[in-house]
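Coordinate-derived values only; no laboratory data. For clarity, every value in this text was computed on a predicted model and none was experimentally measured. Cβ atoms are built from the backbone, for glycine too; each structure is taken alone.
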Structure 1
Amino acid sequence: MTAPKWRLAAGVLVLLALVGFGVALIPLYYRNYQFQGYVSAAAQRVENQTKSDDVLREWLVEKADSLKLPVKAADVHIQRSVDGLRIDVQYAVRVDFPGYTVNLHFDPAAGN
């Protein structure tokens, strides 16, 4: 027994939609993954313990910009303690699809 043609067409449309979502979203998640590595490295470097918050914030915003991520200086939170340095970055990326908009929230963080 074969499926009706409309079912086959509907299945193909669903698959195409999923591929479209993947093509739009996977690069954003990958760039966030790269940025997370940079944030982790920045928090772990001993020489960064003596750098000012403004310098660290500027480096992180520049790196995010090079990755085409919409991180602003206000999104970067730096905390210092006797144990070391903690960096939290919170930002959102708006992705518009035909008939649907999604805001992806990312929260790369690291500390030592």
Structure 2
Amino acid sequence: MTESQSRYSIVERLTQKKLDLLSEGSELEEEVKKKKQIIDSLKKDLEEWESDLEQDIEKKKRIKNREIEKAEISSNNAVERKVAKMEDIKDKIKAIDKALERIEEISKNSPTN
């Protein structure tokens, strides 16, 4: 019976060792699986970050283009106002010149006291 118990004990220890090794292998497989999931998650995060950056850049580009358009409109309006104002100034200068000419004529024709 001792021999039978000894064999049973050996079989039990070997079986336990086999189960331990299988468990260790499963743990390693699980660890590798988790690491791959982390990689996949990081890749997804990177893709989302890049997409967010692209969207942000496009948004900022649209804003800058709108600012440029507004500045161009403002500049064009300023040019138009300047042209109109310069015409007004020229007309006023002509009127002043005419007035000065009249005053000069009057001064020439009137006797000085």
Worksheet, complete the sentence: Ranked by distance in nm of label points 7 Å out along Cα→Cβ at positions 30 and 102, the structure on top of 1, 2 with the greatest value is 2
Worksheet item: 1, 2: which one has distance in nm of label points 7 Å out along Cα→Cβ at positions 62 and 78, as calculated, at 2.8?
Response: 2
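Check the numbers for FRET efficiency 1/(1 + (r/R0)^6) of positions 46 and 94 (r between Cβ atoms, R0 = 41 Å, to 0.05) across 1, 2 and tell me which is largest.
Looking at the calculated values, the largest one is 1.
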Worksheet entry | Source structure (of 1, 2) for volume of the Cα convex hull per residue in Å³, computed value 115 | 1
Worksheet item: Suppose you compute helix-only ellipticity at 222 nm (-39500 (n - 2.57) for each DSSP H run of 4 or more, over all residues; to 500) for every structure in 1, 2: which one lands on -17000?
Response: 1
